[in-house]
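Scrolling down, you'll hit the structures one after another.
Derivation of every value follows stated rules applied to the coordinates shown; laboratory data play no part. This is a predicted model, so every value here is computed, not measured. Cβ atoms are built from the backbone, for glycine too; each structure is taken alone.
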Structure 1
Amino acid sequence: MEIALIHNNSLELGPFGENVHYINQELEELEVEERVSPQSFSNLPIHFSDGLTHLVPTERVIPENDSKYHNVGNFTWEIIKENEIPVKVVFTHPIINKTLEEVKELRKQEIAPERRNKENTTITLTINDTEVEVSTSREERLMLASKLSASPGPHNFKFQNTWLEITTEELQYILSQIDIKVQEAFDWELAKIHEIDACVTIDEVYDVVIVEQPELPEYLQLPVE
């Protein structure tokens, strides 16, 4: 439950949770003699003896909105009274339309994480007439580059469960193929940024596919009417 502290017909604190220490500290600063305990919150509203200070429940009003198109703004507040005594505070949040540029920037933030997913994958290469899987992760690239600079080779290298002896030229080839795959991921990232920049409506921005969903097996696909 959220509550508010009213003093002299003005919002002193709130909305906030049931923080006894916080409230009592404020009451002391307002020179109010009474203090609250955890049990006090079951008896709201509380009207203190100075006649000016009131601890009251709150209500938030957030109009219906769609987070794709709207932001919830900062609240305005209204003290609700009965017989001129505060009994509640209503906090009303405005709904603000997102701009096209704002939505573009939000969607662009989704691109780099997906590029990293594309960058960190595996590729299939043929080395010494043997097909092997090679990780394109940054750790793998650094390890291979370190091995390349450490000695001229040949190198005994383990690809998953397969040991191969590879020459310096073959190691350079592996690194070049990894670089090609990584560059594809960065090219994809730049292309998506350009695709978003070219959009002229918010709906077009949301239509840009960043994370591709895996295709369902045929038996799970709905028939096309």
Structure 2
Amino acid sequence: MEDTYKTPLAKLARFCEIFIPGYMFGKAWGIAHDSTLDLYRAMFPAFLINIAEGMKEIFVTESHSLQLLFSTMSGAMIGFLVIMVLGLVMHFVLKDRRYIDSLRFTSITLIPLAVMNGTLSHVSNTVIDSLGMGESAEALTSSALQSPRGQIIMFCVLYMTSIWMFGKRTGVKGWRRYGVLGVGIGFVAIYFACGLSITTAEWNILLPKLQAAISAH
């Protein structure tokens, strides 16, 4: 792939293309706290939340600001690892560029899913806030189950669109455009299989626990 970066800030631009989407993609996995932890484990793949929680225990401080930084960075580090693995698969399909360029392609096209993760974390926090304000079980169920589904579908479609259009923009031709699209579809399928979004069965178990925790608090 022809390198069109010609400015003195080219290296910084390449770094930001990988760092910013990676940080956005993974940070939601690390920002849960005691009252939202069970909800995050239901909303996202539980093993990712558990890994982030394990990393957070290594860095414990009395400073709220520093602890928040450690929390977001723990999730972001997992996000970077996921992108590196996905980038490797993309690289085998693309084959016409360096791995770092395949990694940039992977990271940039993941921006819709990065925004989706941030949106789902906001939904989780909103559900907890609504629970504390005495919202009915029906309203909470709608917020936890119905609203995220539409957003997930929208962002997944945007992700596929970004792969297709950015592939054209960066000179991906022939069967490789369909190949990287297939990798994206496979990644989304794996993400769902690992536990993305709350199922009705999970919510039926989770709601009484959340209500009891709020009542006790």
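Taking 2.6 as the value of distance in nm of label points 7 Å out along Cα→Cβ at positions 27 and 59 derived from one of the structures shown (1, 2), identify that structure. All intermediate terms of the calculation are to be shown ahead of the outcome.
Working: 1: 2.6; 2: 1.3.
That value comes from structure 1.
Still on this structure, please answer the following. Of the structures labelled 1, 2, which one yields 1.7 when distance in nm of label points 7 Å out along Cα→Cβ at positions 155 and 203 is computed from its coordinates? The partial results should precede the final answer.
Values: 1: 5.4; 2: 1.7.
Source structure for this number: 2.
Which one of 1, 2 has helix-only ellipticity at 222 nm (-39500 (n - 2.57) for each DSSP H run of 4 or more, over all residues; to 500), as calculated from the coordinates, equal to -25500?
Source structure for this number: 2.
Relative contact order in percent (Cα under 8 Å, 6 or more apart) computed as 28: which structure among 1, 2?
Numbers: 1: 14; 2: 28.
The value was obtained from structure 2.
Quick check for you: by mean count of other Cβ atoms within 10 Å over residues 171-178, which of 1, 2 is greatest?
Working: 1: 16.8; 2: 13.4.
Top value of mean count of other Cβ atoms within 10 Å over residues 171-178, among 1, 2, belongs to structure 1.
Given a computed value of 18.6 for Kirkwood radius over Cα pairs in Å, which structure among 1, 2 does it belong to? Walk me through the numbers on the way to the answer.
Working: 1: 24.3; 2: 18.6.
Of the structures listed, the value fits 2.
Same structure again: Which structure, out of 1, 2, was distance in nm of label points 7 Å out along Cα→Cβ at positions 43 and 163 calculated from, if the result is 8.1? Walk me through the numbers on the way to the answer.
Details: 1: 8.1; 2: 2.5.
Here the read-out was taken from 1.
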